[in-house]
Structure formats: C-alpha cells, structure tokens
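Novice: Okay, got some structures for you below.
All of the numbers you see were taken from the coordinates with simple rules; none came from a lab. Fair warning: this is a prediction, and the values are worked out from it, not measured in the lab. Cβ atoms are built from the backbone, for glycine too; each structure is taken alone.
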Structure P
Amino acid sequence: MTVNIEEDDSIVSALNRIAENQEETNQLLARIGGHYDSIVPIMKRNQVRAENIAEEQEKGFAQGIKDIFRPQEH
C-alpha cells in the first residue's frame, strides 16, 4: 500500500502533532532536570548535616550513660 503524503493531510497533521508533543515533552523534562539538579545538592547537604547531628547525639547519650555508671569520687 502506498500513501501519497501530499494528498493525505491527516497523516501530515498527525505527524506534526507528534513532533510538537515530543518537543513539549523535551522541554518539560529539561525543566524537571533543572529542578532536580538545583534541589538534590541541598537535600544531600541536609542529609549529611542530619547524620552528623544524630552521631553527636548518640555520642552524647553514650557518654551520659558512662557518666551514670562511673564510680563516684568522694
């Protein structure tokens, strides 16, 4: 089967809509990528900060327990 593209506007119209949709999708993905790139470093920094705080609290708690059971000097 052969199709004369010049005579069948519906095929040309469909292909144009597909191409336009693809460009819109690419623009949306670029915006999502930009947002991701701007947010992830901040999230990573906050994660490290939270982990450091948790470690300090655990060390402080452990030292507190040791102090409770440390022999008292009179």
Structure Q
Amino acid sequence: MSLVQTLVLRTEFEELTQDFNMPEGSHIDSIEWFLENGHRSNSLRNGFVKAKEIAKNIKEYYNECKTQNTTSW
C-alpha cells in the first residue's frame, strides 16, 4: 500500500467514524484505540465493519513503515 492510498483510507475512516464514540481523528493512537476498544459502543453502528477493516489496513501500513525505518539503520 502506498502513502497516498493510506491517506485516502484515513479520510474514509474519519468519515465513517465521525459519529462513533471514540477519540476524534485518525492518528495512530486513535486507530489503535479503535481496534482495541471500538467494538464496545460502536459495533452496531453502520459502517463499523468497514471502519475496522480500514483501521487494520492503516495499522499494518504503519507497522511496515516502522519496521523499515528501524531496520534501515
């Protein structure tokens, strides 16, 4: 996945979760919180499954970039 694709997914994630009960935004801390806790008060909301899928993709991209940066030294 490219950076541009990730940014598009972040925008889609923000749109899907704008009315969800969660920290605002799509920074990595919010993504991680959503993956760990988002099901508690949002699992019955429209778009939850899609938002979770997007969050997983963003987290995977983040982890890949983090791994590449630590191994390039």
Structure R
Amino acid sequence: MPDLFYILGYKIKVCLCKDGFWKHDTVFIYNQSKCIAEKEINCIMEYLYSEGFIRDRRTKYYVAEKDSD
C-alpha cells in the first residue's frame, strides 16, 4: 500500500516495490499549481530519502498535473 504525504504543499505518494530494489520504486508528486520547480522536487526527494521513506535519492518520480485518486 502506498504512503501518502504532504510536503511543501504538494501531495506525495510513495510506492515501494515489494522486491526491495529501489529502481522499481516510484514517487508521485501531485501538482495542483501551474509549475513546480526542480529545486522543490529535489527538496521533496531529499526529505523522503533522509527520513527513510525511499531507499535511494535517484528513485524515479512523476509529476502529475492533477490528483488521480
């Protein structure tokens, strides 16, 4: 089951693969505003890594324009 967070005003969904390999994990960033800066994305990913929610800083992410839940 994915973990849901709100970081810097963005809804974040972290989907970790059960096989434990970080390259199979995905972070979804739901963007309700017109644009999100690369600096904000880096800050979100660094936070998730430093708090142990993702296994690697290079985890793939997708920026979704609308909340698809």
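Novice: Upon calculation of helix-only ellipticity at 222 nm (-39500 (n - 2.57) for each DSSP H run of 4 or more, over all residues; to 500) from the atomic coordinates, which of the structures P, Q, R produces -23000?
Specialist: Working through the options, I get structure Q.
Novice: Computing Kirkwood radius over Cα pairs in Å gives 12.1 for which of P, Q, R?
Specialist: Going label by label, the one that fits is R.
Novice: Matching task: 1.5 is the computed value of distance in nm of label points 7 Å out along Cα→Cβ at positions 17 and 57. Pick the structure from P, Q, R.
Specialist: Values: P: 5.5; Q: 1.5; R: 2.2.
Comparing all candidates, it corresponds to Q.
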